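Colleague: The data blocks that follow each hold one structure.
Each value in this text was obtained by applying a stated rule to the coordinates, not by laboratory testing. Given the structure is predicted, the values throughout are model-derived calculations rather than measurements. Cβ atoms are built from the backbone, for glycine too; each structure is taken alone.
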Structure 1
Amino acid sequence: MGSAASRRAELFALAAVVAVGLVRLVLFLSASGDAQIALIPDDAFYYLVPARSFALTGHWTFDGVAPATGFHLLYGYLLAALFRSAPDISDGSLVALLGGASTTLLGVSAYLVSRAAVRDFGAGAALGVVLAFTAPIAQQQQTLFVECSLVIFFSSALLALLARAQDLSSISRRWLAAALVVGLFGNLARSDFGVLSASCAASLWLLQRRSEAAHRQAALATVATLGAAGGVAAVSLHTWLLSGSVVQSSARMKQHWGELLGYDIRGLLRYLVDWIAPRDASWLGARGGPLLLVVAGVGGAVTRLGSRVLRIDQWPLAVGCGVSVVAYVVLYGNASAGVPPWYLANVLAALAYLLGAITSFIPARAFVPALAVVAVCAALDTAASLRPTWPNQVAMKAAGEYLRSHPEIAPVGAWNAGMMSYLARRPVVNLDGLVNDEIYPYATTGRLLDYVCARELRFVLDFSDNVENPVLARRAGYADGRLRAALTEEMNFSNGDPSLQWAKTDLKLYRLDARACPAK
């Protein structure tokens with residue numbers, strides 16, 4: 001394979017992923033507001049609301065009172081800079097801008113991963129990279145509007161950096177600085193980014209073939225891990241300055257939930273299964289296509305390499321990618337049910353590299369059919385990626401707009417407070433503690449009603465599952481029944497419509513009986 005073929009393969013990956021992303025973004029932006037909101041998680045507004053607050057007031061807070069540290073710093077500060085420069089930006093312009101930025105980052109990420117995979121395995125690896133980046137759950141990362149696109153970009157940059165190290169005559173300060181920056185900013189994009197760099201470093205050191213190229217790769221991966229460690233220190237310092245704790249509120253709350261719910265290895269695994277065999281696609285189309293190409297690639301590898309196919313030491317970076325995927329699966333088992341679809345971002349670059357390695361062994365005579373399969377899968381997966389993920393949020397949208405037009409309904413608290421607060425354009429107190437650093441001591445000691453009373457809340461707005469489910473009540477600090485007894489339903493935004501329900505329960509506005517609070 002010549003350099004010209006490699007260059008064409010890398011540019012193909014870039015062009016294909018950008019083209020698919022632009023088509024999807026146009027379809028997304030042309031959809032109704034209800035259709036869009038069913039694809040944007042409530043957690044996206046846990047960034048938007050505090051970022052706007054910081055831009056306008058200089059304080060990281062979700063409700064204007066309690067400090068909020070439960071966000072990843074890089075994306076949070078980028079949003080704050082956007083709101084500072086364009087404080088009156090419309091919702092439509094904001095969505096278009098963020099979607100365009102995500103599309104660009106995903107395209108560049110596909111290019112970077114393809115550079116690494118094509119460098120190590122040949123031009124055929126670009127097919128696997130495109131297939132990985134156009135799976136439905138991968139395409140959804142474009143409009144989740146959380147930190148995922150940044151995480152994918154820095155993960156991809158790390159793999160490209162490590163692959164490129166093999167071609168260097170020596171490691172200069174510039175390359176060491178690049179590795180350090182990728183590790184640092186990768187960790188500021190998401191605080192567990194170091195799992196990828198550490199997995200690659202460990203694999204490269206253990207499986208190195210006693211060559212200078214392998215030493216360079218291992219050294220850069222180690223420096224990137226040190227950069228990630230610096231990112232952890234920066235996040236801890238930032239959190240301490242805002243709240244007096246070195247651990248972010250979101251991390252503390254999720255650890256608390258995990259301790260109550262127990263370890264569950266299925267957290268990230270279900271998204272890995274959905275990535276290779278999408279639930280919303282047919283077996284004759286996009287669902288069977290990836291598996292067909294994997295089988296063809298593995299068969300080609302066995303035919304070409306024979307018993308040497310088991311010599312994993314010849315592909316140390318691939319091993320590092322595989323180890324990182326396993327490590328993230330194990331790590332997120334501690335989060336139990338709290339593993340959302342954007343956590344796939346942590347492993348997408350590694351998965352794309354591995355899938356590229358597999359498709360590189362597809363026989364040359366099968367290249368055109370394989371390319372056709374990738375094209376069909378991309379088209380079908382684009383449609384699948386636009387199917388509503390959270391249709392119940394249409395009711396939350398209506399509730400937020402209702403709060404905006406009824407200022408007398410205040411103060412209000414909610415466990416899923418992001419979207420409703422953003423659309424209401426006024427404070428809604430977050431009760432799950434992810435963006436409210438005051439909640440943790442109350443939730444862990446079963447005194448959430450005391451906090452509700454201390455904040456003088458008069459209304460609670462959420463799905464009744466959050467009010468009545470004993471498991472949720474236990475983990476959120478109101479299992480004693482006092483809060484539930486003090487709430488009276490005033491309005492129903494779902495009205496029994498299954499598509500507007502969460503866990504088969506309706507979104508309701510409750511009034512809090514002030515007599516449940518101790519007299520001052």
Structure 2
Amino acid sequence: MKRALGYLFLLLAGLVAAGIVLRLLFPVPDVSNRLRSVAIGADLTSGIGQRVAQAASTHPGKSGVVPLERGHDALVSRLGLIDAAEHSIDAQYYIWHEDTSGLLLLDALLRAAKRGVRVRLLLDDNGVPGLDSILAALNAQDNFEIRLFNPSTVRSPKILGYAFDFFRMNRRMHNKSFMVDGAVAIIGGRNIGDEYFQVGDDQFYVDLDVLATGAIVPETAKVFDAYWNSKSVHAVETIISGHGDIAAFRAAVASARSGKAAKAFELGMTSSGRRLIDSGIALEWTDVQVVADDPIKGQGIAKRDQLMIARLSDILGAIDHKLLLVSAYFEPGKQGTAYFTDLAGQGRDVRILTNALNTTDVLPVHAGYVKYRDQLLRAGVKLYELKLRADGKDESELQLNPLGLSGASLHAKTFAVDDRRIFIGSFNFDPRSAILNCEMGFLIDSPAMARSLGAGFDGSIDAVAYRPAIDANGKLVWHEKLPDGSEATYDSEPGATWLDVIALKIIGSLPVEALL
């Protein structure tokens with residue numbers, strides 16, 4: 001026994017020593033002497049600045065907002081705003097794919113930089129696999145600067161960085177923001193990739209962004225600056241060696257432009273962003289607050305008052321009668337479960353939409369949700385699980401406004417309170433968003449948007465989601481509304497195989513809830 005413990009001690013000592021050596025061989029670059037960079041304020045002489053100033057002049061201190069419900073609108077709005085930019089573009093994303101939409105947006109940013117527009121692109125290093133050469137090539141261009149959040153100092157295989165720097169690299173930047181000329185911002189749940197914009201024939205995500213202008217934009221710019229200048233963020237040239245291959249990037253863009261996915265939608269189609277530039281869009285002018293984690297969260301040293309979740313609960317205030325929540329990854333934990341069950345016990349209408357087992361792309365999070373599902377239902381919380389539709393039927397009548405179509409995995413993160421306020425952003429209701437990942441979003445005073453979300457829960461949600469419930473015998477069942485109007489009831493999780501059932505039980509029993 002003593003010999004075995006001795007071997008174990010030696011093994012642990014060896015692993016610690018190896019970790020120390022690897023940290024010395026692959027150090028995190030020092031940023032202490034880096035010059036601070038800040039956002040360029042709105043210029044009223046620019047085209048976008050003039051349009052915004054004209055609209056805002058009759059709404060002093062307010063923000064103009066419009067939801068971007070459709071994937072194509074969200075993509076083309078970004079492209080249109082980039083092409084109209086004259087001074088600056090600041091973009092911050094968790095995932096940026098090397099696919100049709102990702103390449104077209106990068107090419108648009110490069111064209112803007114060539115026009116003299118200052119481009120700052122902040123990316124989470126976890127979400128840019130295979131992009132090192134492209135990022136290095138773009139970063140080497142004039143007016144184009146790219147930084148990475150908590151990057152792996154080992155580039156191949158990048159995952160090796162977790163082996164000796166897990167504490168830092170387990171903290172990710174999940175924020176999604178996009179700003180042009182200091183005058184327009186897009187905030188929401190969409191990353192950059194075809195599946196977020198419904199480009200191509202593959203399965204897509206149901207998601208939601210909001211386009212905003214007015215008073216909220218400089219406040220959002222302050223959040224970007226705080227991240228851009230934080231200790232967790234590093235310039236690409238200090239992480240990725242070489243200058244990449246700009247010719248290879250141009251070839252990839254040309255290939256994307258000629259592909260089927262790009263031809264399937266018109267880049268010149270009317271979008272919310274284009275209508276804003278042309279002063280042809282009706283904005284809702286109201287009060288908007290940006291809520292964000294302090295970037296110090298990326299270092300793991302944030303205090304509670306620096307966490308978005310703490311400030312968000314204070315800002316929301318009392319919930320008088322209704323809470324509607326949409327969360328792609330919903331794992332409430334003990335505290336969240338107590339919060340929702342208490343609300344329901346006080347007679348509040350609490351309804352929550354998340355992914356079903358056959359639409360989630362993160363099984364461990366679903367396992368965490370399953371642990372609390374029964375308790376939530378018995379307390380009176382109404383749960384809905386977005387189902388996978390594969391019957392080929394027309395989806396146009398199955399809107400879940402403002403979240404778009406069914407037939408996809410849910411990725412949106414939004415909630416509405418009392419038909420008065422709505423949150424749109426990157427925050428999932430799970431421990432990872434609350435404790436580990438950096439998050440942000442807008443809290444908007446908008447009865448119209450809040451009621452629009454409520455209309456989806458009141459109307460078509462039964463057509464796009466399973467409805468788990470407790471039956472008369474006290475057993476968990478799932479109800480499904482069928483296309484012919486009839487209802488099917490299941491006594492086991494729809495779409496679950498025996499392997500799924502085993503995996504859910506095993507994962508649910510492990511002490512990993514804080515990592516989900």
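Colleague: A value of -20000 was computed for helix-only ellipticity at 222 nm (-39500 (n - 2.57) for each DSSP H run of 4 or more, over all residues; to 500); which of 1, 2 is the source structure?
Modeller: 1
Colleague: Taking 14.4 as the value of mean count of other Cβ atoms within 10 Å over residues 80-87 derived from one of the structures shown (1, 2), identify that structure.
Modeller: 1
Colleague: Starting from the value -0.77: which structure in 1, 2 was log10 I(q)/I(0) by the Debye sum over Cα atoms at q = 0.13 Å⁻¹, for residues 232-383 alone calculated from?
Modeller: 1
Colleague: To test your reading of the models, identify which of 1, 2 gives 3.7 for distance in nm of label points 7 Å out along Cα→Cβ at positions 208 and 472 when calculated.
Modeller: 2
Colleague: Hey, another quick one. To which of 1, 2 does the computed value 16 (relative contact order in percent (Cα under 8 Å, 6 or more apart)) belong?
Modeller: 2
Colleague: Here mean count of other Cβ atoms within 10 Å over residues 272-279 was calculated and came to 16.8; which of the structures 1, 2 was it taken from?
Modeller: The structure behind it is 1.
Colleague: Here Cα extents along the principal axes in Å, for residues 424-487 alone was calculated and came to 31, 23, 19; which of the structures 1, 2 was it taken from?
Modeller: Label of the source structure: 1.
Colleague: Given a computed value of 0.85 for FRET efficiency 1/(1 + (r/R0)^6) of positions 288 and 368 (r between Cβ atoms, R0 = 25 Å, to 0.05), which structure among 1, 2 does it belong to?
Modeller: Going through each structure in turn, the value belongs to 1.
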